[in-house]
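The structures come next, written out as structure tokens.
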Structure 1
Amino acid sequence: MNVPSFPFELKLTCSPAKVADAAELSALFNAIADADDTPERLSETSMKHELESYFDPLEGRTVVARDEAGKIVAYATVYSRLAEAEEMRAYINLYVDPTWRGYDLEDQLIDWGIAVGTAVLEEVAAERRFICGWLYKKQEQMAARFAARGFTPIRHWWEMECLLNRPMRSPQTKGFEVVPWLPEFDEPARLVYNAAFADHWGSTPMDEGQWQKQVIASPGFRRDYSFVAVAQGQVVGYSACEEYPEDWDAAGRSEAWVGGLGVLREWRKRGIATALLIRSMEAMQAAEIEAAMIGVDSDSPSGAQHLYADVGFITKITGTTWQLEVD
């Protein structure tokens with residue numbers, strides 16, 4: 001296994017992550033989030049799901065660094081949804097215990113991620129290959145480390161919020177029907193996702209197994225907040241929603257996420273996305289959720305950011321995808 005080469009005096013040992021590490025990794029993730037004042041937290045259950053569903057195999061796609069006592073003080077991951085496409089990307093994430101900063105562990109983990117990501121992308125046919133990392137705007141020191149290695153800020157993202165302490169407006173549903181997301185709609189919704197996001201930056205299709213593991217089996221997936229739009233006997237849009245109570249203490253309120261909202265291109269501009277969004281928000285409201293959250297590419301080709309603003313969403317937090325092209 002390719003491992004980071006930490007300075008000898010640090011006496012750190014490296015190995016792949018294991019599912020059995022989920023509790024310790026979630027505790028480390030949350031300690032880092034507390035120190036950096038970032039919004040996301042991970043429960044042990046969510047961390048276990050992430051390890052089991054996104055990094056296959058764990059050996060080669062993950063690394064943990066332990067101190068002399070065996071405590072995990074840093075870890076990193078590389079994820080890529082491989083498919084044949086003109087452009088393919090691998091995403092690196094790294095986390096260092098705040099008490100272990102200042103030893104350049106971050107640099108070694110970034111270099112490890114670049115090397116692993118490059119090797120992963122060699123497995124598929126693509127005209128161009130990129131290594132990417134996502135950072136909150138406030139993570140300036142990490143951004144500087146990416147920039148020093150030739151990464152450039154390529155995409156900007158908004159995390160938007162809408163308080164649910166007011167009546168929802170009634171959407172128009174002419175020519176389609178919004179219905180609860182039953183298990184029978186799992187596969188049609190996947191096909192809508194693949195088609196709807198085919199023209200979006202960085203998007204790659206999901207096969208049935210990936211969709212089931214990463215979306216349907218996610219511990220955060222809330223089928224009761226999720227809906228599909230049906231027209232002429234077929235699913236033409238979906239709203240996939242999630243809930244992560246582990247985030248609520250840091251947020252100071254209860255929140256639920258619209259994790260995915262997609263409409264087939266030939267069915268856009270008919271109010272379907274708005275109707276799906278409002279139905280999901282009504283379901284959250286009925287469950288006494290205080291705020292709806294959604295993430296959006298600020299340059300979304302579908303103009304989704306304007307749709308969200310029209311419903312009442314405002315930007316809360318911004319982030320940036322940094323990108324490095326590799327051979």
Structure 2
Amino acid sequence: MKYVSELEDGENVDILLAVRKKLGLREYRTKFGHYFVLEAGDKTGSLLIKYWGTDDRFTEKIYESIKEGDVVHVKGTYHRDNSPYISIDADYDDIEIVKDYDSERFVPSSENRDEVMRELMKLVEEIEDPYLSKLLDSIFSDEEFLDNFKNSPGAASGAYAYLGGLAEHTLRVAKICGELSRIYNLNRELAITAALLHDIGKTQSYEVDTTIKMRDSAKLLGHTILGYEMVESRIKEIVDFPQSLKEQLLHAIVSHHSPIVDNVPQRIRTREAYILFYANMIDNSLKEFETEGEEWTYSRRMGREIYTGLEQD
């Protein structure tokens with residue numbers, strides 16, 4: 001059975017997909033009746049499922065029976081578009097929930113997690129500031145945390161939405177912060193430490209089964225606040241941790257999505273926080289260009305087509 005990445009435009013498909021989001025039961029614009037839309041996918045990609053109903057009660061019954069995280073057997077026609085989708089005509093095609101499946105089909109994972117963690121731990125060991133070093137050692141010597149960090153996704157969808165995505169993103173951001181700190185003669189160890197810790201709240205943010213789901217705590221508080229609390233609790237265990245250093249580090253963590261997000265806890269006030277913000281934005285944006293296959297692909301994050309066909313050195 002094919003994966004999403006293997007589908008061709010106009011192909012009649014017979015495929016297993018995990019439902020990631022229910023997007024609603026909708027009325028037709030030009031006739032009576034309803035259709036519904038789901039977001040679904042496997043470890044190779046995501047698409048939309050559009051079910052074109054002919055019987056309102058039956059259409060509603062099917063929609064209500066499907067839950068996020070369910071695996072569905074889909075028969076329909078694949079359409080490659082800015083938002084690729086499978087069209088299901090109720091008269092000819094089918095969608096049904098299945099219980100017997102291999103969960104590894106649906107959640108992607110990085111194959112180089114061990115190498116990423118080795119590089120990341122080298123950065124941890126390079127920090128010489130006694131307080132920042134104690135803080136990082138306290139966090140990254142915790143075996144339970146380390147295993148969770150190594151295998152955590154970096155997002156529920158889009159860039160880094162795979163097991164090991166968090167560690168890979170963190171390593172790249174830390175490297176960028178290290179280089180920018182050298183160029184601008186900033187506090188390099190503070191910037192790298194902030195980068196290593198800026199997303200650790202994501203270790204508490206997701207549940208992984210057939211899909212990557214955001215936990216209620218992450219929906220209500222956000223990963224920045226969860227991370228802030230994790231780091232602050234560790235700092236409290238370190239005797240005489242300098243107040244100014246603590247405030248600058250925590251500030252960088254809680255402001256790393258500012259200034260492009262209005263509802264962040266705090267706007268950026270320090271140089272190290274600025275380079276963390278831009279390093280984070282650069283890495284997440286450039287990750288979009290790593291799509292395999294077509295030279296041109298549509299980026300939902302950027303809201304435009306992007307060119308991915310340049311050869312890499």
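Throughout, read-outs are computed from the coordinates displayed, never taken from laboratory work. Note that the coordinates shown come from a computational prediction; the quantities given were computed from them, not determined experimentally. Cβ atoms are built from the backbone, for glycine too; each structure is taken alone.
Taking Kirkwood radius over Cα pairs in Å, for residues 88-159 alone as the criterion, the top structure among 1, 2 is 2, with the largest value. In this comparison of 1, 2, the computed figure 0.15 for FRET efficiency 1/(1 + (r/R0)^6) of positions 56 and 280 (r between Cβ atoms, R0 = 35 Å, to 0.05) is attributed to 2. If helix-only ellipticity at 222 nm (-39500 (n - 2.57) for each DSSP H run of 4 or more, over all residues; to 500) computes to -8500, which of 1, 2 did it come from? Answer by label: 1. Work out which structure the value 42, 20, 18 belongs to, where semi-axes √(5λ) of the Cα gyration tensor in Å was derived from one of 1, 2. Only one of 1, 2 returns 42, 20, 18 for semi-axes √(5λ) of the Cα gyration tensor in Å, namely 2.
So if we calculate mean count of other Cβ atoms within 10 Å over residues 16-23 for every structure here (1, 2), which label has the highest result?
Evaluating mean count of other Cβ atoms within 10 Å over residues 16-23 on every structure, the highest lands on 2.
Each of structures 1, 2 was scored by volume of the Cα convex hull per residue in Å³, for residues 216-303 alone; the highest score is held by 2. Among the shown structures 1, 2, from which was the value 21 of relative contact order in percent (Cα under 8 Å, 6 or more apart) calculated? That value comes from structure 1. If distance in nm of label points 7 Å out along Cα→Cβ at positions 72 and 288 comes out at 2.7 when worked out from the coordinates, which of 1, 2 was used? The read-out was computed on structure 2.
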